[in-house]
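We did not get these values from a lab; they are worked out from the coordinates using the rules stated. These numbers were taken from a predicted model, which means no experiment stands behind them. Cβ atoms are built from the backbone, for glycine too; each structure is taken alone.
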Structure P
Amino acid sequence: MDHPQILIAEDSQLTIRLYQRILSEFGYNCHIAENGREAIAKYKLLKNKPEVVIIDYHMPIMDGLTAMSKILKLNPYQSILFASADSDIKNTVMDLGASDFLNKPFEVSELIGIIRKITKKDQSIDINQSEKIRSELI
């Protein structure tokens, strides 16, 4: 069985590694883009579209808002999780089509819970697995 795909647009290497570690533990296959332009290019190349695109707000070359807008033009039904430490933009990104907003820094259970919610997956999170990953990350 193929693992569900997630495209991550994030310029921080530390945050990329964090996403990869958490999401791979929960069975997701991650595709990484380090800016908005790269995210759009990778999105177009993916044969099986990702269940979720996680987009950071502040990135070089093309910001997250622009990237989200362009991805939604390619596929208006694409689930997008917008992630930022700037919580002031939450209403704006939700109005522009984001499926949900992840405030950074985040907890493992929060990330997985939001992804499961927007993909309509089983929302029960294995607390032991979540705590195990959290303790390994600290």
Structure Q
Amino acid sequence: MKKRIIRIGIVVIFIIIISVSVIYINTFPLAKPIKLPLANEVNVVEIDKDNLLVKYTNNEEITEILNILSGAKPTRIMTVHDRPMVRDYYTLNLNTMSEDWVYRIFIYNKNSMWYIEQPYIGVYELKKGLVDFLSYIEPLK
């Protein structure tokens, strides 16, 4: 009798854990894949912070920036605003050759983690590679 009660208890706990996991995953889904143009479509990468602007036009730098951005890890943080809800952030604009589309990305540091935010698309955890590559970002730490 005791063994049966223990087995039923284990099954109930297991079902509760699975149910909570399913509810969490459905309530807080991972961000959609990051939307970036191809490297050959970008002619300028602009980084803006408090009206200080740095432009990157070298194809190798643009390719490296895009490679680092594309390696960002999706998070479950929701993005429902046009701009990040943090005080300090950088705006990264990827200007395409056609001039009719600008990919706008925000980069910020929160709780010692670097994030990329694309409004209404997703928030992504950024590996330190971009921070190392763009020395302009260093003062935000």
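Tabulated data for the structure shown
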quantity: Which of P, Q yields -13500 [helix-only ellipticity at 222 nm (-39500 (n - 2.57) for each DSSP H run of 4 or more, over all residues; to 500), calculated]; calculated: P
quantity: For 3.8 (distance in nm of label points 7 Å out along Cα→Cβ at positions 29 and 61, calculated) the corresponding structure among P, Q; calculated: Q
quantity: For 10.0 (mean count of other Cβ atoms within 10 Å over residues 13-20, calculated) the corresponding structure among P, Q; calculated: Q
quantity: Structure responsible for 25, with relative contact order in percent (Cα under 8 Å, 6 or more apart) calculated and labels P, Q on offer; calculated: Q
quantity: Structure with the greatest value (metric distance in nm of label points 7 Å out along Cα→Cβ at positions 21 and 101, set P, Q); calculated: Q
quantity: Test item: semi-axes √(5λ) of the Cα gyration tensor in Å calculated as 41, 16, 13, pick one of P, Q; calculated: Q
quantity: Which entry (P, Q) yields the derived value 0.95 for FRET efficiency 1/(1 + (r/R0)^6) of positions 5 and 37 (r between Cβ atoms, R0 = 30 Å, to 0.05); calculated: P
